[in-house]
1. Could you figure out which one of P, Q the value 25, 22, 19 for semi-axes √(5λ) of the Cα gyration tensor in Å was computed from?
2. Given a computed value of 3.9 for mean projected area of the Cα convex hull in nm², for residues 175-214 alone, which structure among P, Q does it belong to?
3. Between structures P, Q, where is mean count of other Cβ atoms within 10 Å over residues 207-214 highest?
4. Which of the displayed structures (P, Q) returns the greatest value of relative contact order in percent (Cα under 8 Å, 6 or more apart) on calculation?
5. Taking mean count of other Cβ atoms within 10 Å over residues 71-78 for each of P, Q, which is largest?
6. Could you figure out which one of P, Q the value -11000 for helix-only ellipticity at 222 nm (-39500 (n - 2.57) for each DSSP H run of 4 or more, over all residues; to 500) was computed from?
7. Taking distance in nm of label points 7 Å out along Cα→Cβ at positions 151 and 167 for each of P, Q, which is largest?
8. Thinking of P, Q, which structure, once distance in nm of label points 7 Å out along Cα→Cβ at positions 23 and 199 is computed, gives back 4.8?
Structure P
Amino acid sequence: MLRQLTEWLPKRCFLACADGFYASLAGKNFTGIHIVSRIRRDAVLYDLPPSRRKKTRGRPRKRGRKLGTPQSMTPHIKHWRKVTTDERGRKRIRLVYVRRVLWYHVSKEPVLLVISRDPSGKEHDDFFVTTDTTLTGAKVVSLFAGRWCIEDTFKNTKQFLGGQEPQTRKGQGPERAAALSLWLYSLVWLWYLNQKHHQRTFTVWPWYQHKTTPSFADALSCLRRELWQQRIKSMFGKWVVHDKKYEFLIEALASAA
């Protein structure tokens with residue numbers, strides 16, 4: 001899929017953010033694509049090979065001294081850098097350590113190791129790797145945090161649109177069902193965002209008073225409200241319905257799953 005993307009847009013450069021399962025893509029040497037991912041805590045890392053001295057025999061070294069695993073490196077790190085990251089729209093203070101290393105068993109090219117630490121000590125250390133060695137530690141942490149939106153998309157598509165319910169098991173059925181569900185998810189958001197500001201409403205529940213942005217459930221409720229209003233009004237013809245029971249019915253239908 002990544003290679004096909006570069007064939008479509010050969011002049012563009014992409015950053016692919018993936019979870020740790022796809023960290024081995026760092027060794028694929030894609031053209032025009034850099035990988036940002038988690039790295040295994042027990043990954044064996046090496047320092048960059050030293051520069052070759054003149055008039056020496058033998059082939060040049062392919063890797064430097066063994067650094068150990070990312071987890072074993074953290075107790076010996078003394079120079080942490082305090083940075084501000086943007087994690088899903090929230091500014092957070094992190095301590096980061098950045099170093100160019102060789103993940104020799106995966107990639108023969110240098111990669112950037114980024115270790116992220118919570119200054120308060122409440123969260124566990126996090127370990128990231130990227131093939132773009134020009135990125136900063138704060139940027140890598142922010143990029144990986146940004147990939148959470150795809151997990152939220154999958155949850156909403158399955159939970160609110162029934163994307164997992166079609167009984168398709170053979171041929172292209174599962175692929176078509178998933179594609180249709182994700183297309184419908186995008187269509188609902190597109191309709192909601194194209195509405196006027198006063199029509200893009202969402203409910204603030206008593207247990208969530210600090211809510212400031214709409215969720216996909218709010219966008220779907222807004223769409224249901226519009227569809228049910230048109231359907232019910234068409235039943236009464238020219239008569240205009242102004243009744244509290246009617247308003248209650250519309251809100252109940254809009255919130256229904």
Structure Q
Amino acid sequence: MLKVLTLNLWHDSGPWPERAVRVRAWLDRLAPDLIAFQEVLDSAQRNLARELLEDRPYALAFGRAAALGRDPSQSVGNSVASRWPIAKQETLSLPDNGDGETRSATLCKIDSPHGPLVFCSTHLNWKLHHGFVRERQVVALSDFVTAHHEKGAFSPIVAGDFNAEPESDEIRYMTGRHSLGGRSVYWNDAWQVAGRGDGTTWSNRNAFARIAWEPERRIDYVFVGYPRAGGRGHVEVCRVVCDDERAGIWPSDHFGVYAELRTEPVGA
């Protein structure tokens with residue numbers, strides 16, 4: 001099985017040192033092969049993904065999305081962590097609304113034991129009324145990942161914080177249920193394939209989320225290209241993770257999504 005995790009880190013907000021302990025415990029429990037982090041704080045002095053992973057055996061890539069606050073030396077973006085070598089990385093600036101909110105997608109080509117593999121971490125516009133921006137973003141995102149996928153290779157994977165509910169046009173576009181600009185695509189939503197329950201990842205159970213006064217919803221996803229022959233890339237397991245509290249400390253303001261994908265064809 002190929003194990004995938006996505007988690008928005010909420011950069012270093014709240015009690016970061018205590019939160020980092022919680023996230024590391026989940027990383028050790030899940031032992032993911034590929035990780036998509038969002039809202040990763042990066043500067044010349046530190047990178048939160050690197051801090052989290054410490055001496056754990058991962059290759060790491062980072063792609064900038066925006067400056068953090070008014071300090072030009074600090075930025076936030078997306079990271080990919082891989083148990084296997086990263087052969088190539090590329091960051092795409094996603095379409096924006098011209099209002100200063102900028103988003104990106106960081107894609108890595110992984111030299112995995114299952115063959116060359118494309119894995120992308122992304123984070124879309126957050127405002128509840130910005131569906132029209134996210135629509136342009138998912139079109140660019142899907143095209144970006146598909147262009148890097150090699151025919152016959154393991155199913156490409158896109159994971160991250162899409163800030164959109166499953167019923168939104170932008171997510172329906174990703175899952176083949178809605179067209180945009182006369183075009184349509186298809187990605188398997190790992191939760192739709194193998195999840196149980198509503199899959200909420202922005203929950204008012206979480207004290208760090210509750211302060212935003214936003215409605216509960218499922219906004220974090222693992223999307224996988226159509227399975228290869230024999231079911232390679234089929235989603236076998238999907239569940240919400242990083243969703244517990246210890247002594248008042250939650251790992252982040254988001255919950256994470258964890259998925260396991262079939263790597264061997266049926267009957268092999």
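Values quoted throughout were computed directly from the atomic coordinates according to the rules given, and no laboratory measurement underlies them. Quick caveat, the model's predicted, so the values are computed rather than measured. Cβ atoms are built from the backbone, for glycine too; each structure is taken alone.
1. Details: P: 50, 23, 15; Q: 25, 22, 19.
Label of the originating structure: Q.
2. P
3. Numbers: P: 8.6; Q: 13.2.
Result for mean count of other Cβ atoms within 10 Å over residues 207-214 over P, Q: largest is Q.
4. Numbers: P: 13; Q: 19.
Largest calculated value belongs to Q.
5. Top value of mean count of other Cβ atoms within 10 Å over residues 71-78 goes to structure Q.
6. Numbers: P: -11000; Q: -5500.
Answer by label: P.
7. Largest one: structure Q.
8. On the way: P: 4.8; Q: 2.3.
Derived from P, not from the others.
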